[in-house]
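Alright, structures below, take your time with them.
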Structure 1
Amino acid sequence: MGVRKKIANRIVRLDTSIFECLQKMDAESVKLLFVYDNNKFCSILTIGDIQRAIIRNVDIGNTVATILDTNKIYSSEHDSTAKIKKLMIAERTECMPVINKQGDLVNVYFWTDFFPSRQTIRANIDLPVVIMAGGAGSRLQPLTNILPKPLIPIREKSMLEEIFDRFACYGCTDFYISVNYKDELIKFYINSLNLPLNIHFFKENKPLGTAGSLTMMKKRLKSEHFFVTNCDILIEQDYSEILQYHMENNHEITIVAALKNYHIPYGVVETGENGILIDLQEKPDITLKVNSGMYLLKKSLLNEIPENVFFHITDLIKFVQQQNGKIGVFPVSEGSWKDMGEWENYFNMINRT
């Protein structure tokens, strides 16, 4: 098979917009593309390249040429497959392009070429994970009249198991689950699985919001940082990269935000003083960063949450802002955020998972 044929679904042009590249990654369920200028190979483009650009506030309408890193690690056409395999393991990379002296792409090895049944080696971050699973899931009634939202099936597994699996890939084994609605059923089901994880349940005596129950974690958590996630979302992302961003920038909170695109089916006008027209855009696309429901928090923030009071995590975020604390936003693509909060989202999640 020719190399172009092997990567046909991953090729983009140098003048493709960053946003279009994100869309292609989501459509093909990949995190890496190959960028060409006409028939000349330029470089690979990873989801990390795009995320770093978004963090720098680069306009995603810009062409990919404006952010392309041409100093990636590649293999030579003279390298043995054993050497290439070793390099891929060392770099924990999804694929390894093979380049000749002229800089042409002559071959590509994917992780599955060497390890058909093995996942990519992932960094071990071993952080505790708090899962907010106490809600009644009223938007998914009547299903949640029978099953609590954390136990709703996503094909062969429950939602909670899917969350466990994703974090366990990164060495996370300590899970703290905030429960309330149908808590006995949740406990019975999860305990019956005998998972090789340390799973702890804690219950609110009354609804405390998305952050109020975290005060119960003050004496339980040993790590200085921990993940918090809603029980109705899945994030397809390298969690070690979220942690790296969080730590390198010394954030108190890092919000994982999904890039959500909205098509406006009307002409949109922008006006200035006295209603003077400044701009007119015909049926524009607008991309927003949407709070996905996953966070990384510094443990010291638990002391800032009032005890036994209804308190949302957004209240905590506003408090940290008022204290001039550092809050970061880590972007993920729209397709990397799977949400089952409502019926339409649930059906989409089943089809995409």
Structure 2
Amino acid sequence: MHVHGRGFYQYRKTTIDQVMKEAANGLINISAFMPNTIPAIIDDIYLEYYFCLAEESRRINKNKFKQYIWFGVTDENIIYCEHALEKDYVIGLKIYPLAPDGQGVTTGVIGVIHDSTIVKAMMLARKQDKVLAAHCDDPIIIAQSKGNPIEAETEYVKKILKLAEQVPGVKIMICHVSCRQSAELILEAQAKGIDVVIELCPQYLWFDNEGTNWNLNLNPIFYYCFNNLRGSEHRKFLIELLTSDNQSILIDSDSACHTREEKLQSKPGGIPSNQELVPTIITLAIKHGIAEARVAQLLSFNHSTFFNIPAPKELVEYEWELKEDHLLYKLQRYQFLPSRLQARPY
């Protein structure tokens, strides 16, 4: 439910085609693409065009499963959000935080400053029985600390959970939880009856800022993420959550490929790629004695229930063989936008 399939002007990244090739390979069949592309998916025209790209790629790669898209919220596009949620392929709305001066952790024009906008977005998501997902990095704290501390994450988690109390019944996903404090805040909210899920990602379960499992042949800049990798105590706590019976925990990839130059210049977050998600989690499950049924919940069944996506509930045993790596970071088709989009500001 958290995949970055780049389109438009970002074909040096993990593309929609790349994600579809992985889906055709059998590891991940259904993806929900995030809207912080360049240009961002924040109006009906870019949404329609991205959907067309995804559909053509799905057809070419013979993926029979329906794919989904998140729609980005801004303080000016609530009417577009309402229209987007009416489309069956839009899985929900995505909140990226912006500071009052318009600065944030994302690129382009996507992001929200005002709490009132978040509440309106929650109300729209509830009306359509869809999900509001929140990227929790407080940009003011980040600017003041000149870093991305735990406090930046937890304070925005508190904000989202507090606003959710004003919209009973809204479904909330807190994206890429990286620390114990955030997880405990969400667990407390769940106990109060708020319909909120913890999204965990393999980088926070496999790596920490103490160098655990790092490849020493790689430049350390490649282990820079949003949210940051935390200390080992946080990684261990998140792994413990996997062993619980909590069905409001999801594991997603949050794959986001960046070049070495980009990392060195601006330290954008994310670790490639989508296809490492399943083997990473299976390896963790074997290491920590997590049952196969629980792995299926974390990777599939919990998503199916929360997002109302049909999925078979039987476990099927299969043997995985070595397969070719289908990473294709190069220009593909759709190198240029249609003329009606080229003139649009972004």
Structure 3
Amino acid sequence: MKQTAEQAGERTRTTSVAAERAYNLVEGLQQGLVDALSKVSQQLGDGKGFLPVEWLRENGRHGGGIRFMAADQKLFNRASVNVSQIHYDDLPEKALGSATALSTIIHPKNPHAPSMHMHISWTEMKSGAGYWRIMADLNPSIPLESAAQAFSTCLKYAAPDHYAEGSTQGDRYFNIPALGRHRGVSHFYLENYCTDDSQADFELAKSVGEAVIQCYSQLMKEAIEHHPNPTSEDFQQQLAYHTLYMFQVLTLDRGTTSGLLVHNQNDIGILGSLPSHIDRDLLASWKQRLDSPQDQLLEAILAPLPVISLCPIDDEVKQALADSIRQHYLDHPQALNMQARGDVIPPTVENHR
């Protein structure tokens, strides 16, 4: 008897033409970023590039994804380039048809090379209505004004009619009120974006993705070439920034939290953005700055971390963090209102229910 794709543990794809087109776009961007960074790996790293890891939603029945994880430990602290597509073609009672996304974070090992986050996704309802989510932000441990300007310029070039709005929403989303500062130095964020011109919307997502890939790979390469021998102080500054990055992702980032609440079948991938190490003492010191119940969330985050200042964030820790965060919002659903937002709050969790 012939097996179905689900029985064989294969990822199924949605029948939606628009979602399939979006999938081809984000898959192409994924390959473009992996290729660009692999080239830098060949030039400045150990040449090991990236390795693919696949995950399945309900054994593939509702899709899944594939992420490329950096194998080059000379060049990268941590890097994940994930593409996924979740769909509910077989569940007519669900309003959501599919969600197709590229989500990536690159943390170079050299403290002078900035980290980068990018997310491009297409969400489509069973009614046929859909919208894009387009995000990009530059995250240096050691800020360099020329790099921030170059990244902002590339976004202006890619989205000349939308840069002002995207920058304003990005600055709002990546603000960290408890610390009185932002995560990153250049932000772009369009949420729930759609117009009457679906082709123009598609081209905007493509333009931003391609521009960020080209700009970032060059910035990373130049930073490493200009600073081949970082000091111990440089690495300490990077550790502090990585701690701030994790603090923002786990206590504020609405996309990360929504992913964890929707399902538990890709927790490691969803937390693939976390750096390899953080300063546990520094993280713990921020608890007093948080309002309730988010101070309890930080307690739950600290609980599974090894009690050492230079604290490793491995897969076992990531799983424990995912479980803690999920439980916190089940216990305190009102705390979701305290998460980061742009001008529009997407009903991501509700869409999947």
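Every number in this text was worked out from the coordinates using simple rules, so none of it is lab data. Note that the structure is a prediction, hence the values are computed from the model and not measured. Cβ atoms are built from the backbone, for glycine too; each structure is taken alone.
A few notes on this one:
- Structure from which -14000 was derived, helix-only ellipticity at 222 nm (-39500 (n - 2.57) for each DSSP H run of 4 or more, over all residues; to 500), options 1, 2, 3: 3
- Read-out FRET efficiency 1/(1 + (r/R0)^6) of positions 13 and 221 (r between Cβ atoms, R0 = 30 Å, to 0.05), computed value 0.30, structure in 1, 2, 3: 3
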